[in-house]
Structure P
Amino acid sequence: MRMRLRQAAVSAAFAAAVMFVLTGVAGANVALTRVSTDPFTNPTSQHATEVEPDTFAHHGTVVATFQVGRFFGGGASDTGFVRSADGGATWGAPGFVHLTFNSGGSGPYERVSDPSVAYDARHGVWLISSLPLLPDISSPTVLVNRSTDDGVTWGPPISIPPPVSNSVDLDKNWTVCDNHAVSPFYGHCYTQFDNFGDGDRMLVSTSTDGGLTWSTPIQPPGHDKGLGGQPVVQPTGRVVVPYLALNNAISAFYSDDGGLSWSRAVKVSGAHVHDAAGGLRSGPLPTAEIAANGTVYVAWQDCRFRPHCGSNDIVFSKSSDGVSWSDPARIPIDDVTSGADHFIPGLAVDPATSGSNTHLALTYYFYPDAGCAGGCQLDVGFISSPDAGAHWGAPVQLAGPMTLAQIAQTSQGPMVGDYISTSFSGATATTVFAVGIPPTTLPFDEAMYAPTSPLPVATAAGATRMASSRGVVASADGVRTGAIRRR
């Protein structure tokens, strides 16, 4: 059944309801603002659920996008968005781009997944890319919505051309733009995704006109396979794409000609993963950002530093060229004997900082007890570094605990997202993340929240926790090989 919900009606009904401040969500240590709530009522997906946010910040504006109304078998009723005009200090009413017939769209798509947001400074355009799903749960294209009024309103979707392949079923899109005025490819935007129908082959499409048109996707010459690529752009115009390869590794490839061609992939590091208790949906998908001098930072969950890989830390590696990478270093959220488990990281790098003064900020989910004795207690944490990850401040609990029954249920486990995101706007970081609380009238109450005040970076005096680069892997679950679908 098609639910014809008009944007004006949705905004009027929910603007007052969602924009309230909580002094703590289920025990959080900071005040949070609920920035969006699932408004849809189609009976085929789970309400009220919102999952898997991405954020991007530019010139004081922050835009977050996320899935709304999660389906058990993949995708959601729509792609949602919310905007802050003051670096995350306050948020406007949520909006919905209406890409499916469940959310009032007129096209053939039943569901949509994997939203990603970017800004094209040369053309003054915000972009949200999403993965639409037909009723048979296949995805023939990636859709891109454009905003030319600083993220306030969004135009109709534009389809990226399908790849040249006998079988097209796309997954895990991510969009970035070259915003370096000194770059020869200033104003180029890149959307990376994989073709699940072709064994998770990695692909990239390029736009040079603010997302109006996109090139036919091309693949690296090594025919590399994986998922979860997050492209970043250096001031030289080099585009580096870290991703999760199917050979138990974080890998990366790059382009030096504006996306006309791509290099063979190189290995960043092996990926050693402890499966989170309770069947929670998580994995070592990378989160990547770039400093002002072009240094690429990539982080993922990894159990190499824990005895017998008994739980995950968040680790990171960095590179000046996307080819040679540092040994993974452990972010010291707690001691390796703490018994905690950390996963689903969202890394931010302050784009105004570089070298030994690079500011890093990380949002992540965690279990205080990896074994979930007495039931899994899911929390959200935040930690930051003022010196390129050499030292870290004390971690802060942002939300939790929540139970796994309070978040969307999927065929791959309870879900808050395969990824989350953190962004710098000015000197402070902001983040948007999914939190489940006890429901009242609907089966769920899992919505999007942001810190009421943007989060400062730890000072040099307060950053005393030292990162470690010596792993103690005795055994590791590893990454399962073969084609992977993570919608």
Structure Q
Amino acid sequence: MSARRVIVLGGGLAGITAALDCAEAGALVTLLEVRPRLGGAAYSFEREGLLLDNGQHVFLRCCTAYRGLLARLGSGQRVTIQPRLEIPVLSPHRRGVVLRRNGLPAPLHLAGALLSYSHLTLAQRLRAARAALALGRLELGKASGTLGEWLAAHGQDAASVAALWDLIALPTLNLPAAEGSLALGAFVLQTGMLRHNDAGDIGFHMRPLSETLGDPAARVLDQAGVDVRLGVRVEAVERIEAVEQAEAGKRVAAEVAEVARVVPELDAPRTRGGHPIFRSRECTLRVRAGGDDLEADAIVCALPHERASTLLEPLLGEEASRWSRLGASPIINVHIVYDRRVCDLQFAAGVGTPVQYVFDRSEAAGLGDGQYLAISLSGAAGEMELSSERLRERYVAAIRDLFPGACGAVVRSVHVSREHAATFAARPGTESLRPDPRTSVAGLVMAGAWTNTGWPATLEGAVLSGHAAAREVFA
């Protein structure tokens, strides 16, 4: 029996995972990616001799699928995970606070951190503890509305949401709690914070994303025998119609009959009703890309949801067009390079400041002297309207307010990276719009962090979707 031919559309984490799984199962795999690199939404770019990441893609200890992919790519040594969850939380002109878990079983492991969290009053802390316990008991299947609405109904005022709950909602949902889905927000909080005491320990990429994901993926895919084609845009996905296959069968029948006439000693093909019998081809799908027609037994579409919707609507109709209703939420990163060190923290969260999270990326970027801080802004719809110069002014000033050492430092350079459609918008109701791997067209399978993984758009969700797609290919 010949190996199954599988085409994977998209070279992000979902596509990489699906391609590796299918190749290891014995399939002949071709991966098509429009960009000149692998890694999808997690990539690096060069500015003034430094490798900068487009975003600060942290992960949690509970992200076992993503950590498994890192091991598969040989990148385990390029990341690090905190021994225990520890988040420095800074506010201008105030003493910083550290949210740190202890070694007690969940959810008691966070009790001490919450009760000593001085960015909230004592009454707010007690109400937050009660809300956290209630959130841990919430049945996700019955969750509806926004996370913000649920928090308000459980005694959380605007100050508590801004100083505590949005520290988790923004980087995971890419939306503030006021807009984000309760079901997805509760899933993240239950999975990452409230069920196991070490689940929320934060993992960091110690090398640029290109060195951690894209470049190793290219090498491992090649070793697995995957035909990776970069810079190739997919133009159409089509089903090979039955009549087209019948015509092909007739042509083959005529050719066999002619061979039998010329070489009489060959056995004539078996017939049924006077017509030759041939093994029907399993191939029913075709991809048009880069001027070529590629046929496959299965196609894994691991493209962003808006692109997948447009590409597959002619084939799937409303099934695909509805994906565009998932919307998009942006992320901005402001990269500031100083002539000296201005802080001693690996990362920190901000409260009462425009800075959401700030990361020291000096070593990862290859900075020899000085310090490079990357400010990550999730759910950055408002900031997307600002010019790069205005963002520079706002965040250079905000860093001075958080780190007094920055007041006398010289800013060597500031770079702004924008991801207009970084993730789907994780609002209430999106659960019903996210597709399962299987579609109504046999052999056409969906993957991507935006598909129905249970997670918001995360590294973990992307990898899980790739595994699920590969399983569906061979189901």
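Tell me which of P, Q gives 16 when you compute relative contact order in percent (Cα under 8 Å, 6 or more apart). The structure behind it is P. When distance in nm of label points 7 Å out along Cα→Cβ at positions 191 and 455 is calculated for each of structures P, Q, structure P comes out greatest.
From P, Q, which structure was volume of the Cα convex hull per residue in Å³ = 166 calculated on? Going through each structure in turn, the value belongs to Q. Hey, P(r) over Cα pairs in 10 Å bins from 0, in percent, for residues 383-462 alone derived from one of P, Q reads 16, 39, 28, 15, 2; which structure? For P(r) over Cα pairs in 10 Å bins from 0, in percent, for residues 383-462 alone, the value 16, 39, 28, 15, 2 is produced by structure P. Hey, helix-only ellipticity at 222 nm (-39500 (n - 2.57) for each DSSP H run of 4 or more, over all residues; to 500) derived from one of P, Q reads -1000; which structure? The read-out comes from structure P. Assuming 35, 21, 17 is semi-axes √(5λ) of the Cα gyration tensor in Å, for residues 31-150 alone as calculated from a single structure, say which of P, Q it is. The value was obtained from structure Q.
Computed from the coordinates by the stated procedures, all read-outs in this text should not be read as laboratory data. The structure displayed is predicted, hence computed values, not measured ones. Cβ atoms are built from the backbone, for glycine too; each structure is taken alone.
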